[in-house]
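A.B. asks: Below: a set of structures, written as structure tokens.
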Structure P
Amino acid sequence: MSTLVTVGAHPDDASIFWGGTIAHHVAEGWHVISVIVDEGRGSPHTFEMSGDELVAQRAAELRWESLRLGARLEHLSLPGVKTPETRARCLKRLVEIVLAARPERVITHNLNDSHGTHVMCAKLILKALVTAAAQAGDYELPDVWEADGWEPVHYPNHRVDITRYMNIKMAAIAQHGTQIFDTPYLMGAWGLCLYRAGFASAHEVTDPACVFAEAFRTIPGERVEAAAAANDPEA
């Protein structure tokens with residue numbers, strides 16, 4: 001059985017940005033591990049809950065999301081990745097997950113995303129992949145895809161038809177009640193997936209049977225290694 005590992009920054013990121021692709025891989029027989037880094041305490045939507053209550057609520061929402069998508073959840077529940085200490089903790093756990101799972105494919109955030117935590121988590125999983133490959137000796141870098149985010153990826157070279165799984169994706173997003181009550185993530189995800197189905201790459205013929213799609217771009221091995229070699233992961 002092939003393994004896909006996805007790495008998202010926040011509890012709702014996987015469902016919003018690549019939830020349909022998770023469901024597609026599960027249906028194709030892949031073992032999917034959904035890694036979420038942040039605890040979710042920084043959400044602007046508190047509903048007058050304490051910080052600890054909000055963290056517990058968002059963790060529960062995430063568990064329901066993972067059940068909807070059919071993925072095994074690894075929630076690191078870190079208080080962000082803005083400090084050297086939290087980045088080191090995140091990197092350590094990601095290396096452990098990669099060594100245990102040895103994924104053939106990894107999906108993470110767009111390296112050009114405008115959300116700094118998204119980009120940091122993407123850089124950390126790239127560093128973890130190179131570290132794990134060096135430690136294992138017999139594990140090669142997997143196929144790595146960066147996903148649409150707050151900005152769509154430029155020149156995607158993978159388009160996953162999620163028409164059959166769009167209802168699963170939307171149901172997974174809907175589990176995050178603390179996030180969607182006044183922010184149109186459902187509408188935004190719906191529109192982006194319609195756009196990706198209708199507008200393929202410049203020389204690709206659009207399949208009229210594809211109504212919803214998620215788009216990705218391969219991060220080549222040399223770019224993965226360059227990110228891992230950087231002394232400062234924020235660089």
Structure Q
Amino acid sequence: MGDTRTAMIQVLGAIAYGEWKAYEGARARATEADSEEERAAYKKIAAEELRHHKGFARRLEAMGADLERAMAPYKGALDTFHSTPSGDPLDEAVGAYLGEGVADDLLEWLRKRVDSETAEFIDSVIADEEEHEALATEKLRAMLDSDPDGRARAARAARKMVTRMLGSSGGGATQPLRFLAFLRIGAPHELMWALTTGYVRRLRALGIDPFRVPISLPVLRARAA
């Protein structure tokens with residue numbers, strides 16, 4: 001029982017810090033927005049991400065846990081992941097789209113493992129995150145439809161994102177072990193299935209093959225020449 005409680009504190013700490021990083025990212029995008037409409041949308045997202053962070057912080061406090069101590073093991077990995085923008089707008093749009101999807105799938109899995117009060121709060125977070133994912137989907141789809149090679153580039157960007165996620169621990173050999181807490185609170189096979197199938201489903205929904213890079217017709221003709 002004690003091990004499960006410790007693992008839950010670690011999981012909530014990781015999510016609380018992830019929500020903080022999402023808040024920082026949305027706030028930055030609001031500052032960089034090209035239009036008032038886009039700026040307003042990102043300001044709304046930033047406010048919602050901050051609400052999520054504070055809500056998970058309250059759940060940790062209700063468990064008698066210290067927020068900063070619970071988040072500390074995950075700061076290095078999440079800071080590394082969020083501090084390496086590609087500079088390519090399409091890469092960043094793919095990252096935003098898949099990142100929102102990962103958050104949705106993770107929270108859907110987590111709500112089945114927590115108490116009823118926390119599950120109710122998570123439901124409100126999921127409702128917000130589904131709106132965020134819809135915005136990210138709309139933005140990415142517009143970029144893909146305007147670029148003949150967009151889906152090939154997006155497939156590469158998706159694989160790069162996975163590589164970044166796996167390699168962003170960067171805090172020594174013990175750092176990845178921190179994330180094993182997610183597997184210790186129950187049904188790890190359900191979590192891995194949700195994340196894997198969610199990744200594949202979202203890419204296929206936009207006409208992107210997650211397992212290979214499609215080659216455009218101009219490239220095929222050039223190779224045949």
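Nothing in this text is a laboratory measurement; each read-out follows from the coordinates by a stated rule. It should be emphasised that the depicted structure is a prediction, and the values quoted were computed from it without experimental measurement. Cβ atoms are built from the backbone, for glycine too; each structure is taken alone.
A.B. asks: Identify which of structures P, Q gives the largest calculated value of FRET efficiency 1/(1 + (r/R0)^6) of positions 50 and 106 (r between Cβ atoms, R0 = 25 Å, to 0.05).
C.D. replies: Sorting by FRET efficiency 1/(1 + (r/R0)^6) of positions 50 and 106 (r between Cβ atoms, R0 = 25 Å, to 0.05) in descending order puts Q first.
A.B. asks: Match the computed value -26500 of helix-only ellipticity at 222 nm (-39500 (n - 2.57) for each DSSP H run of 4 or more, over all residues; to 500) to one of the structures P, Q, and report its label.
C.D. replies: Q
A.B. asks: On FRET efficiency 1/(1 + (r/R0)^6) of positions 34 and 58 (r between Cβ atoms, R0 = 35 Å, to 0.05), which of the structures labelled P, Q is highest?
C.D. replies: P
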